[in-house]
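Participant: For reference, the structures are reproduced in the following blocks.
Nothing in this text is a laboratory measurement; each read-out follows from the coordinates by a stated rule. Keep in mind that this is a model prediction, so the values were computed, not measured. Cβ atoms are built from the backbone, for glycine too; each structure is taken alone.
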Structure I
Amino acid sequence: MTDFLITLYPWTKAFHIMSVISWMAGLFYLPRLFVYHAEQSTPGDSRDEVFQVMETKLLRVIMNPAMIASWGAGLVLVFTPGIVDWGAVWPYVKGASIVAMTWFHHWLGLRMKDFAASQNTLTGRQYRMMNEVPTVLMVLIVLAVVVRF
């Protein structure tokens, strides 16, 4: 089995990178949609409906599958012999950051439900601030993996 994982390593890594790019694109874009949604529509108007369709499709068609693919390929990489040095700090930093990114993904899903129920309480400014969360996590992950501290 380990020989098989080693043989598949370049393909798994490529698939992981592509799925992470897709997931990150959604994590950057959905909070931005929430900014516009909060600032440019009122519950029940035509813009509200358009934003809800855009947000739902982004989350369900792009972000959820990309997150699942990222996790799946990432776990295969973790179990590929020789890839992770468990004596270093970087895999734990990356792991904690991925858990935080997954939490943020689900937090965005809850905010989408708030908009659907006309119960959004956050402002555009607050969503702008939350839009920085994936950037901080991405920086931590990339530095952890590339620098391997």
Structure II
Amino acid sequence: MHTASNKYLLAASICCFATALVHLGCIVFGGDWYRFFGAGEQMAQMAEQGLWYPTIVTSALVIVLLVWGFYGLSGAGLIKRLPLTKLALILIASIFLIRGVSFVKLMPMFPENSLTFWFISSGFCLFIGGLFALGSWQQWSALGASNS
């Protein structure tokens, strides 16, 4: 694998880890953080009431983002190669990009989320998905060129 510093995959990983940290902050700091990040009043109130739902949903997102961050580092050659790295990176990029462009269809399913939340989170998803896509393309197009 081509391991010359892949800045796109490294940046995508950092974004995933930072986003996981923000989600973890919502769990730790509760309702005010859910409100600030636009998750909706219902999620904020459930967190303030000590209900399990916000913690479970947010914890799942934290885990997914951490795994995706590690796949980015793996694809960049900065950590040990993880199973199915190439496929995982393509799927991760696709999921981020699809989430980024499909927010209009998702909005009715989450009416509590603010419009600001949708624009900012969708923009971040497009940005991170683009980093994963560019980094994956760079990594394996360079690999293909070196094998020729």
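Participant: Taking 2.0 as the value of distance in nm of label points 7 Å out along Cα→Cβ at positions 108 and 124 derived from one of the structures shown (I, II), identify that structure.
Facilitator: On the way: I: 2.0; II: 2.7.
Here the read-out was taken from I.
Participant: For structures I, II, which has the highest computed value of distance in nm of label points 7 Å out along Cα→Cβ at positions 68 and 132?
Facilitator: Values: I: 3.4; II: 0.5.
Sorting by distance in nm of label points 7 Å out along Cα→Cβ at positions 68 and 132 in descending order puts I first.
Participant: Starting from the value 38: which structure in I, II was relative contact order in percent (Cα under 8 Å, 6 or more apart) calculated from?
Facilitator: Of the options listed, only I reproduces it.
Participant: From I, II, which structure was semi-axes √(5λ) of the Cα gyration tensor in Å = 33, 16, 11 calculated on? Before the final figure, lay out the partial values.
Facilitator: Numbers: I: 35, 16, 10; II: 33, 16, 11.
Going label by label, the one that fits is II.
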